[in-house]
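Throughout, read-outs are computed from the coordinates displayed, never taken from laboratory work. Only a predicted model underlies this, so the values are computations on that prediction, with no experimental measurement involved. Cβ atoms are built from the backbone, for glycine too; each structure is taken alone.
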Structure 1
Amino acid sequence: MVFTSNIFIFYFLPLVLLLYYALPFRYRNALLTLAAYVFYGWHKPWFVLLMMYSTVCDYYAARIIAAPGSSQRLRKGTLAVAVINNLLLLGYFKYGVFAQENAQALLHLLGQQGFRIMQITLPIGISFYTFQTISYTVDVYRGTAPPARRLSDFTCFVALFPHLIAGPIVRYNTIADQFGHRQHTYERFASGVALFILGFAKKILLANAMGRIADVVFAADSPDALTAWWGLAAYAGQIYFDFSGYSDIAVGLGRMVGFEIPRNFNSPYLSRSLTEFWQRWHMSLSSFLRDYLYFPLGGNRYGARRSMINLWLVMLIGGLWHGASWKFVLWGAYHGLWLALERGFAKRDGGLWSFLPRPLQIAVTFALVLLAWVPFRAENWAATVAYLRALFGLGAALPHGQLVRGEVFSLNHVMMMGICAFVVTRKTQAWDLARSVSWPKLAWLVPLFVLALAAMYTQSFNPFLYFRF
């Protein structure tokens with residue numbers, strides 16, 4: 001089930017909210033858990049069994065780690081087993097096919113006969129909930145998070161449907177107290193509804209519009225340089241509005257049922273350096289990689305050179321987390337390289353180009369981010385190379401390219417690109433707009449929601465991009 005569907009908006013969500021506020025508080029967590037299992041298993045019920053297995057394993061592992069009589073050796077061993085168990089699940093389902101394909105390619109390179117690749121279905125959201133359960137057991141071991149009082153609380157935490165499929169990656173210690181007590185006020189609920197509407201509109205009205213431009217350009221045989229940059233800018237808008245829209249919806253839904261889920265985006269395309277970009281983009285992943293990979297690797301405790309290597313390695317792993325493909329590794333390595341260079345050689349907040357005026361710092365950073373989106377969006381290595389060549393005018397000129405240019409530079413697409421550029425460059429984002437709700441805000445939020453609903457019915461099924469990651 002997806003947030004941008006009539007089943008969710010007109011049936012699932014109203015029914016859950018009605019039952020939630022009709023029940024006494026002590027039954028509400030159980031209701032949310034049951035609702036989450038229905039939401040997650042709507043199309044493939046067996047996915048729920050896998051999540052249950054991970055939940056139970058990590059809950060009891062944390063209990064052993066936190067038990068007063070547990071020795072340090074037992075605590076370390078239990079933590080290792082819990083983490084390895086999660087990584088094995090993630091490795092099998094997400095990287096099993098990738099490993100087989102690379103093994104087969106190696107055999108062919110050595111002149112050996114290949115084998116039949118076993119296809120593996122990737123459970124939606126497994127990257128997010130395994131990271132959450134890993135952070136839970138690690139935090140309990142470190143003493144920075146309390147062990148869950150009951151299995152039902154931890155089950156609700158893992159399965160909480162607002163952030164289950166595509167984040168944000170929520171740490172247990174940030175919402176642990178909310179399972180036993182949370183505030184339900186009109187203002188909080190209204191703020192959640194407002195954020196839900198804004199996130200929904202981002203996805204339906206902006207992300208999908210940008211996606212139509214990007215799809216045409218990336219599918220073209222040989223776009224000219226201007227068209228290639230236009231399509232790449234469209235994809236940058238698509239992935240931002242798509243993912244930040246999902247995050248806004250998740251936070252909004254959380255507020256409707258009393259939970260405060262952390263912010264995940266903060267105007268990332270206004271960053272003046274790649275370091276600042278990763279402090280603003282997918283903030284829950286950035287903080288996870290920092291606290292559970294970068295710091296354990298040594299962080300910056302062993303000098304600038306080691307810090308640069310650690311940053312590069314962390315982003316390499318972060319790239320692989322996004323998808324089982326070498327093009328995602330390239331994407332992570334690219335970002336890691338710039339982060340390492342900024343750590344080692346930048347002396348001011350503006351990064352390596354701090355000598356430039358602020359608008360140019362933002363422009364240079366955005367251009368570097370744009371280039372990194374090419375392997376992220378392209379279908380394969382060949383398409384990546386071809387698109388990069390087109391960006392710099394090195395592709396072959398074909399008549400079809402003129403047709404593509406005429407299509408994507410239509411008045412409608414130019415206007416939508418302008419609207420998206422305006423929204424992206426505003427410092428006030430959906431998170432800020434939804435802090436409070438007044439009658440003047442309702443005067444434009446309600447028509448915006450109606451417009452987005454109408455547009456949803458004109459579009460084909462278009463799930464959130466991060467479902468595949």
Structure 2
Amino acid sequence: MALIKSISGIRGTIGGQVGENLTAQDIVECAAAFGHWVKQKTNNPRIVIGRDGRISGEMVNQLVVNALRMVGVSVIDLGLSTTPTVEIAVPHEQAGAGIIITASHNPKQWNALKFINDKGEFISGKDGSEVLQLIDDKAIDYVDVNDLGTYEYKDGYIQKHIEEIFALELVNADKIKARNFKVVVDCINSTGAISVIPLLEQLGCEVIGLNDTINGEFAHNPEPLADNLIELSKLVVSERADLGIAIDPDVDRLAFVCEDGEMFGEEYTLVAIADYILTHKKGSTVSNLSSTRALRDVTEKHGCTYHAAAVGEVNVVTQMKAVNAVIGGEGNGGVIYPETHYGRDALAGIGLFLTHLANFKGPISFLRNSYPDYVISKNKIQLTPDIDVDNLLVQLEKKYKHLPHTTIDGLKVEFDKDWIHLRKSNTEPIIRIYAESTSEVTANNLANKIKSDVRGILQENL
């Protein structure tokens with residue numbers, strides 16, 4: 001059981017003790033603090049909320065709605081929705097902020113409140129710190145009965161979102177329809193069923209839904225990784241589909257399966273879409289430090305410049321704005337396309353990718369083979385309260401100081417085109433260790449070497 005309060009919101013497991021898990025008190029306290037903060041920052045105290053299909057979603061939604069109203073904030077409730085849909089709705093509604101009720105890729109016992117600003121983007125570190133301070137100080141004013149916030153349920157935003165995808169210049173619906181793609185979609189028992197499936201159907205695809213009942217009983221671990229997509233892979237082959245699509249429960253991450261059942265690779269979702277975008281519009285690209293080098297290779301192939309950012313959507317967006325990037329995102333299948341909005345958006349990613357595949361004319365496996373081939377070994381170390389992560393990273397930096405490295409987010413060390421990145425997770429009590437090489441064996445060896453170094457340092461500090 002766990003509770004994590006961070007600058008982007010609050011995340012935890014349902015049940016257990018107050019302050020140690022995501023309980024009713026923690027949810028109300030956090031929502032009320034955010035509502036109070038929004039009232040301080042804007043003359044428009046309205047907040048748009050939406051939720052994914054988790055078992056606890058409706059219950060958490062009710063707590064959030066009533067906590068906000070009791071601090072004098074009016075609520076526009078989208079109900080079952082997606083993270084990017086809520087992000088789009090906030091500026092459309094001219095609201096002061098938004099809250100997305102989702103724990104993204106975490107298992108079903110988790111839920112979270114994610115905070116976004118009036119632009120529909122995740123709040124900054126500074127803003128998040130102010131909200132956390134309000135929680136710590138318990139400095140929240142509740143209004144009297146005459147000043148309670150109002151409530152409005154508003155349906156139809158997912159279709160508005162789909163229409164925005166159709167309106168994008170580089171999404172060519174006619175070309176996609178001409179290919180008549182047969183697509184299997186793993187909706188992971190969440191809101192991909194009411195967003196991705198309708199988008200594909202309106203793009204003229206023949207759609208086969210998998211795990212498309214919205215009940216929050218995730219049929220497998222909800223993170224769209226190869227080990228969790230075996231059923232999808234088999235169904236793509238048995239149905240002789242052109243491709244498979246996997247998303248996470250809140251539909252901001254996107255992964256593809258090739259027609260032969262092999263993974264396209266979640267790291268390569270952004271790579272392929274960036275290749276398509278840069279073919280038509282030159283400009284910078286951005287991904288986080290834990291993402292594949294392939295994006296840099298493809299960007300430089302087009303004569304453009306690649307930039308790295310710290311892990312976290314808000315950090316990637318900040319860097320994208322700084323360099324006026326035409327495309328960016330994260331190697332976990334998160335595509336951020338500024339022409340629609342500054343947020344990871346699987347629906348936009350699907351529209352752009354299918355246009356790219358339609359133009360390519362060949363099967364998706366051939367498209368994957370056209371890109372540089374890197375392998376990332378993804379590992380983690382469970383954290384315990386006695387581990388001093390900051391000191392651990394300092395010790396590792398000293399060990400590798402003779403090699404190119406950066407400490408803007410944990411520690412990343414480069415070995416020519418190979419690299420290792422260690423950082424403390426923002427969402428789980430773990431240290432993530434990613435290593436990339438052109439060889440799976442080399443990537444695993446690099447990761448194992450670092451894990452051995454970590455164990456040695458921890459032993460010395462006992």
>> Quick check: -21500 is what I get for helix-only ellipticity at 222 nm (-39500 (n - 2.57) for each DSSP H run of 4 or more, over all residues; to 500), calculated from one of 1, 2. Which structure matches?
In response: 1
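Here distance in nm of label points 7 Å out along Cα→Cβ at positions 83 and 451 has been calculated and equals 4.9, so which of 1, 2 was it run on?
Working: 1: 4.9; 2: 2.6.
Structure of origin is 1.
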>> Using relative contact order in percent (Cα under 8 Å, 6 or more apart) for the comparison, can you identify which of 1, 2 gives the largest number?
In response: 1
>> Among 1, 2, considering only distance in nm of label points 7 Å out along Cα→Cβ at positions 99 and 379, which has the greatest calculated value?
In response: 2
> Thinking of 1, 2, which structure, once distance in nm of label points 7 Å out along Cα→Cβ at positions 115 and 275 is computed, gives back 4.0?
Replying inline: 2
